[in-house]
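Right after this note come the structures.
Nothing in this text is a laboratory measurement; each read-out follows from the coordinates by a stated rule. Just so it is clear, the model here is predicted, and its values are computed rather than measured. Cβ atoms are built from the backbone, for glycine too; each structure is taken alone.
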Structure 1
Amino acid sequence: MRELQQLERYQLPADWQPGAPLLVRLGWFCLGSPLLAMRWLPGSLWRCALLRLFGSRVGLGCRIKPGLRVKFPWRLSLGDHCWLGEAVWIDNLAQVCVGDRVCLSQAAYLCTGNHNFRSPGFDLVAEPIWIGSQAWVAARAVLAPGTKVGAGAVVGLGAVVSGTIAPGVIVRGNPAVVVGLRTDTCQGTLHCAQAQQVAAPLP
C-alpha cells in the first residue's frame, strides 16, 4: 500500500502567516502565555489586560478563569461580558471571533487548524471560528475549524461541532445534532467583519 502520510514533506502553506512579528511571538510564548495559564494566580482584569497587550480585542466586563490557553492572542476577538472557564483552549491559528455575553465553559476546545489527510504532505488547513452573542459552549465541547455558532445557541456538554449552528438552537452529541430550541434568545452582534455569516440557518 502506498504511503498515505509522508510527514517529512510537511510544510506550512505559502499563504499562511503567524500574524505577528517574531519578537511579539517570542514574548507571548515565553512570558504572556505562561502567565495567562497560571492556575495559582486568580483574577480577570490583569488577564484581560495581558491579552490586549498582545493584540486581542477584549470587551468590557470579561471574566477569565485560570488555565486559559490562547495560541495567538492577536487572532482573538471577545465581545463584552464574556466568561471563559478553567482550561479553555483557544487554538487559533486562524481568527476566533466571539460576540457579547458568550460563555465558554471548562475545557472547551476551539480548534482552527486541520490537516488535508488526502495530501501526502499532510498540509495545514486553517479556518476561523465565529460564535454569536449570548451563545453557550458547555464544558469539554469541541468546535472544529470553520464552525459558526449562531446567536443564543447552546452547544451541549462534550459535543463535537462542525459547520453552522443556527441561532437559538440546542445541540449535543458527537457529531452534534439539534435536540431543541432555546427560549428568549437574542440576535446579537460580533466584532468581526465576517459576523453576518454566523446566522446562516441549518439546511
Structure 2
Amino acid sequence: MPLIPQEDSFASNLAHLYAFLHTLTDFPSEELLSPLARSIIQSLLSELSKQGLTIPDPFVLCPDLSLSKLTQAYTQLFVSAVPRVPAPPYASVYRGGSLCSRGLVEAKTFYRSAGFYPDCGAELADHLTYELAFLSHLATKGAWDIERDFLQHHFRPWFEAFRVRFDRARPYPFYIMAIDLVDFFTTTEANE
C-alpha cells in the first residue's frame, strides 16, 4: 500500500474540515444532530482544548438540543428577525453595504477563477456556507495561493465585521461553537 504524501493528507484533512464547517453553517438538518456529527464536534473541541482554545460544547450547554431549536435559532440569527436580521451571513452585506453588491461579485470572481460553481438554489453565492464549501474545494485542489488570497482579501475582512454583529446578537450556543470554529480555522489558514 503506497504511503500518502504528507501534503496530500494535509490537503484532504483541511478539505474535510472546511466541508464540515460548511455543514455547521448551512440551514440545519438532522445530520447536525447525528451521533457522527456529535462525535466529530466533541473530538474537535477536545483537540482544540489541548491546544489552549476552549470552545464550550453545545451538547453539554443544551442537553435538549433539537432540530426545531436549531432551526429557530438559525432563522432568528441569520434569516429573519424583527426589526432586522442580527447577523446576515453574506459577504455583500459587509463588503458593499447591501445584498448582491461588491461581496457577491468578489465571491463569484474567486469561484470562477478556481472552477467552482456551487449549486446555491435560492441562496446567494456569497453566503458563509458556500464560501466555506469553496475553501474545501481549494484545499482539495491544493490551490494554496488562491486560498490565501481569498482568505486575506475577501473572506476575513467581511467575516470579522460579521463576527462583531454575530457576537452582539447573543446567539444560541451551537452557533457560537460553529462560528468560533470558522473563526479559528480561517484565521489560522489566512496567517500561514
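Looking at mean count of other Cβ atoms within 10 Å over residues 63-70 for structures 1, 2, the greatest value goes to 1. Set 1, 2, criterion relative contact order in percent (Cα under 8 Å, 6 or more apart): the highest-scoring structure is 2.
Set 1, 2, criterion FRET efficiency 1/(1 + (r/R0)^6) of positions 47 and 79 (r between Cβ atoms, R0 = 25 Å, to 0.05): the highest-scoring structure is 1. Can you spot which of 1, 2 the value -2500 was calculated from, given it is helix-only ellipticity at 222 nm (-39500 (n - 2.57) for each DSSP H run of 4 or more, over all residues; to 500)? Source structure: 1. When FRET efficiency 1/(1 + (r/R0)^6) of positions 39 and 119 (r between Cβ atoms, R0 = 41 Å, to 0.05) is worked out for each of 1, 2, structure 2 gives the greatest result. Structures compared: 1, 2; top value of mean count of other Cβ atoms within 10 Å over residues 23-30, i.e. the largest, recorded for 2. If Rg and Dmax of the Cα atoms in Å, for residues 55-166 alone computes to 15.4, 44, which of 1, 2 did it come from? Attributed to the structure labelled 2. Given a computed value of 0.96 for Rg/Rh (Cα atoms, Kirkwood Rh), which structure among 1, 2 does it belong to? Working through the options, I get structure 2.
So Cα extents along the principal axes in Å, for residues 87-134 alone, computed for just one structure, reads 27, 18, 16; which one of 1, 2 is that? It must be structure 2, since only it matches.
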